[in-house]
Structures are given as structure tokens and as C-alpha cells.
Structure P
Amino acid sequence: MLVLISIGLYDERDMSIKALETARSCDLLFAEFYTTKLNTTVEKLEELIGKPIRLLSRQELEERQETILNEAKIKKVGLLVGGDCLVATTHSSLVLEAKKQGISTHVVHSSSIISAVAETGLHLQKFGPYVTIPFLEKTKGLLPESVYRAIQANKNRGLHTLCLLDTDNRCMTVKEALSILLQLEENLKENVLSKDLKVIACSKLGGGSLIEYDTVESLLEKDFETPSVIIIPGSLHFTEKEFISSLCSSEKR
């Protein structure tokens, strides 16, 4: 049996009672920390759960799924994942492959960045497709135009865009992400992003959240702990405007 166990948004303390009980019932536990960076370690999870955990690399999970699936044919195998395990398509493909091989599956859900951004006061139903801003070394130095076009399409429909920031041994910073978006704006010479556009930057959601709503130019001068996300707002409902204003007011006090 294969069980995907969602850890939650911030650290090991976000695990639900169901997630903890399920993990303790497994014969074998794996974990992956590359799709979602958490403020925890394998050692902390082992102490909490009371079982050894093997940390998987990206290659093992995406290219050598038999590492898990062969064990799941004869044992109850748990995979610990940050956030909610089915937000990343990597885990959906693992579940699908397990089903093809006749392996029973079960999913334990938890909090995710996709829902936690509601802490900004923006309405979740007004978010369009989200994007991931990649490190340029992953795109061979080419600017990710598809990211820009997705933001543009959302803005044309009045929708907000959640921008996830890349992780690869380290987490992309807000400064790096905004710089990439401004480079795209300059190269494409269109009117989607600018230094005076007001956007939202969030860090540590679920663990002492920091949320700032300011111009791109101002946010470029600030340091945010990682992992962080950026939201490019679409048209704002009056209740969204009121909520964001309250955030700005509370920061000044």
C-alpha cells in the first residue's frame, strides 16, 4: 500500500493527528523536501513520529519511482510531503503509477500555500492559474516568457496570479523573482508589470507570517525570509482593498 502523507505548511508541528497516526502505522517511511521547503528536518520528523525516515532525492522520486513502488507492493509505505501532497503533479503521477501496478493508495491532506494565501485578504476564487518563476540556470539563461504570458492572461481577466518561487538546493528570493519579471517586461515591451505596480510578497505563511503590499520598486529594497511567494493582484473587490489596507495599517503601528 502507498500512502501520501501531507505534513502541512510550515514545520512538523503542522501535521494533523490523522497524518501522525498514519505515519506511525507505516512499515516504511520516505520523505521529500524539494517540491516544498519546510522549516524542519528529517531528524525532527523521526523524533515526532518515532520511526526512521529515508529522504528521497528529486531524481529518485521522478525517475526511479520503483524505489517506492516495489516496497509498496509488499509493505505499507508512507511518503511524507510538505504542504498538501497533491498540489505537485509529481505526486499525482506516483499515485497513478501505483494504481496501474495494482497497488492500493491512500492520501492524507493538509494545509497548502494554495489556500494559505487567503491570509492576504484576496479571494481564492479570484485567482487564475498559478506560475513558478524558475532559476535562469534551469532555462539556460532564457527568460521564462510563458510565466509572463500567464500573468498577462490572468490580469486581462481581472484575476490574481500566485507566483511560486523556485527551489533547487536553495530558495529563490523575492528580489530575484521580481528582477526576472522586470527583465521580462523590458524585453517584451508590454504593459503588465512595472516598478510602480503594487504587488504582494509573503513569507513564513503559517509560521509568523509576513505579508507586504507595496510597489515592486519598494519590495526590491526589502529582505524576506524564504520560502516566499509573490502575488500579482488582478482587479480588487472592495473587501479585498479593505483587508489589504488593514494589513498596511497594522504594519505601521
Structure Q
Amino acid sequence: MRRFFSAIQFLTVFRLHPSLSDNGYLAGSVIYFPLVGILVGSLIVIIQAIMSGMGLDRLLISLCMAILLIIITRAIHVDGLADTFDAFLSGKDKDGMLAVMRDPHIGTMGATAMVSSILLKTALFYSISPYIFDRSAIIMCSVSRWSMVFAIYLFPYAREEGKAKIFVVNKDNRFFFGAFAISALSALAIFQWKGLVVFLVATLCAYIFGRISCKLIGGITGDVLGAINETTEIACLVTIVSLQHFW
């Protein structure tokens, strides 16, 4: 259970205990990334239901859900998205891109990516039928966290040192297949065959982004993992909206 709580502490704003940040717990916590995604999605659903019960406009609720995702995850994913786009679109070489990722200041491309992500998620949340919003939010949060696990196990780490290196250098097939099972089976249970389509789209998105990152900087970083999570969330929502007519 310590690995599960470590995953919660690493991926969300909730601080449980300092010892859960120890490398020994963090390394194996990846198996629970999709499960933490389910918890995050469930929290989103509960708050959305409360806001709907208050009679608030759906567009406002959709915007609040996009912002709430950032708050719950303490902005680690959207920060990675911004740093990654600043780096990849900087026109620099590998070392220059890695230096840009380390820079605490946000650039034009990073700010554009962040704003675009919020606007896209808002529009997509609004486009999803209220009858399937709860399942959509849960599956999106679960498979997007799986996409990070997939990238961790498939691609090398681009830096000598970094926060996410602990996951890459301590890969264990049991954790990989455990995360795979949690995400794939939950997707199947939530949306049947359509859930597997969403799962496959997220996995493909993670693969493409990872390949681009390997070409540009020789591997992945923690920032790239955050960017993968953000882009696969959007890809999941686009897929769900596209499949709505099957419901």
C-alpha cells in the first residue's frame, strides 16, 4: 500500500507523509499510476455533479473542470507541457533544449501550449454528453497516467540526473504489466470496446510523442512525461467525443 500512497503523493496535490517520497517507494509506484488517475477522475466527477446541482452553466463547469485538473495535480503535468514545448520549438540542439527545460521561466511557446490545453479541454468537456461525462473523466485520467508508464518503460532517459530517472532506471516488468492491466481492464469495464479504442489511442499518442522526444533530445524527461499526460488527455477526450454517436 505504501507504493499506492507514494503514487498519490507524487501525482497529486495531496501530501500524505514525507517518507513516501523515498526512492524505494517511488520506483514501484508506477503500477498504481492508472489507479490514481481513476481517483482523480472520480474527484472531478463528484465536483462536477455538485456544480451541476447548483444550476451552474455547463460551459462554466467545463472550464472549472479543466482548471481543477491542474490544481489537483499541482500543475506538474501542465508545467511539463510548457517546458517541453518551449524546448522542442526553441530551434536549439539537444543540450540547448535540455537547458531550456531546466529554465524556471516560461516562454511564449510554453504559455501558448498551456492556454491551448485549457481551452481544448474546456471545449471537449463541454462537447461530451452529460450522460457519459462521469465515465469519460475517469477513463481519461486513468489511461493518460498509463501513457506515462508506457513511455517510462519504452524510452530511455535523456539526462544524467533528474526527478523522473528513478522510474526509468528501476523498471520492473511486474509494475508495467500491472499498470497495463489496471488501465486496460478499467477502460474495458467503463466503455466496453470503445474504452479499448480510447486506451489504444492514448498508447499510440504516447508512443508518437516519445519517438519525437528521442529524436530531439535522445530520450524522455520528467517534463516530457508531463507533456505526454496532457496530450493524451486531450487525445482521449477527442476520441470520446468522436465515438459519442455509438452511445
Structure R
Amino acid sequence: MQVKRFQVGFKLLLTNCYLVADEETSYAVVIDPGFREGQELDVLREISDRNLRVKYVINTHGHPDHVSGNDIIKQATNSLILIHEKDAKWLTNPSSSYAEAMIKAGLSIEKPDFPCLECGKDALRWEFHNDVEKMMLECGACNFFQEYRSLSPPDRLLNHGDIIKIGRLELRVIHNPGHSEGTIVLYIEGKNTIFGRPADVPLIPELSELPDPTIVYPGHGERTTIGKIKREKQQSSAGG
């Protein structure tokens, strides 16, 4: 198995996009292509240089910073889009779905409770357009502007326990809601590796029971292990 990480998205909130390939068959999968304009070029170049055959684009959840490049990869590689059934609505309706999530979390749509993801200043503005399925982010303190439009619907809906085959690799879907209703991680048992666990989601028993050396490739941040995550949680609980 070959894993290549690409850090994409915002300066202050980089998203990990992974290209995972079975080197023997050259079949591959792209996980969480949260591109901004132009950021897809390195990924597509890597795919071309290695003559990889990308079968799927898999979203570990439906937030825009993990799905915005779905259509770019799909069109360039003729791959299929996979996402958990409970987050599928985020792809075709980014505005109303995201607004709903913000309201549920107690955040203000008119005045976000977090700073600009590019410059860090408290000048970020959201704009939702449900009639055209569009959402825009704009900062009054810098030139940052990002627009999210409706994406292609998924080609396959995922559920807990599903197996996704990439050449000789088998990725098992583990439903781990919390970050969103449809958050998943992808477990490759033969490689003792998982992809996609957000930092703010508790370890469900199926994950906490994995061997401590299990490698974790998260949606944000650096590679870690299940054992390290468990120790950090224990320390946090003891300190609290």
C-alpha cells in the first residue's frame, strides 16, 4: 500500500487529502479532496505520473472542506463518489445543509463565531443561497473568498460494515458519528491502518479496541496511532 498526503484548503485549517494505492494493481482511491482552485493539480499530476487507476473518491464526511474537489477528481479519472448515506445531502445542497448544522451547533449564520480561515481576523461573513444551492465565505479584512456550489450526487451510499475493494486492499467502513451524522473512518485491517477520524469525535468501542500501533491518518493534523489517541484522552480526563 502506498499513501500520499496532500494538505489542501485554508491556511489556518488545512485538510488532509489522501491518495491511497495498491502498488501491485495500480488501483487507487482519493479520500477527502477538499480542494480550493488550483490545489488539485498536484494530486492529478501524481495520479498521472504513477499511471494510477482511481476507482473511487471517498468522503469521510460531508463538510465542504472535505468534498469540494469531488467533481474535479470524478471528471478527470472517471471515478465514483462514495459517502455515508446520512451525509449525502451535503453534496447536492451545501447551503441549507451547512446552515442547518450551524444552527444546530448554536452558531450564528450572520456573524460566525470563528475567525477567517485565511488571515485569522474576526471579519468572516457567510452568505447562503438556497435557491441556487450555493454558499459563499468572504472576509472583510483580506482578499479571501470561497464559493461552494452543489456537487454531483454520490454514486454509492455507504453504511457501517461496507467493504470497499481497491485492488488487493479492502477498506472497511466504520460509522463514527459526532463530527457529523455520517462521519466514517476507513479501516484497512491487513495494513493496520485507518483513515479519516476527526479529532473531536470520541473513540467508539470498535476503534478503541484496535491494536495500539494502528496507524491513524486523520482529516486534519499529523499521522498518529490509536494508542497515542487513547493515552491523550486518558491524560485529558485525569487532568479534568
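General remarks:
- Volume of the Cα convex hull per residue in Å³ from the coordinates reads 127; which among P, Q, R: R
- Computed -6000 for helix-only ellipticity at 222 nm (-39500 (n - 2.57) for each DSSP H run of 4 or more, over all residues; to 500) - originating structure among P, Q, R: R
- With relative contact order in percent (Cα under 8 Å, 6 or more apart) derived as 19, matching label from P, Q, R: P
- Of the structures P, Q, R, the one that 10.3 was derived from, the read-out being Kirkwood radius over Cα pairs in Å, for residues 35-74 alone: Q
Read-outs throughout are calculated quantities, based only on the coordinates presented, and are distinct from any laboratory measurement. Keep in mind that what you see is a predicted model, and the values were worked out from it rather than measured.
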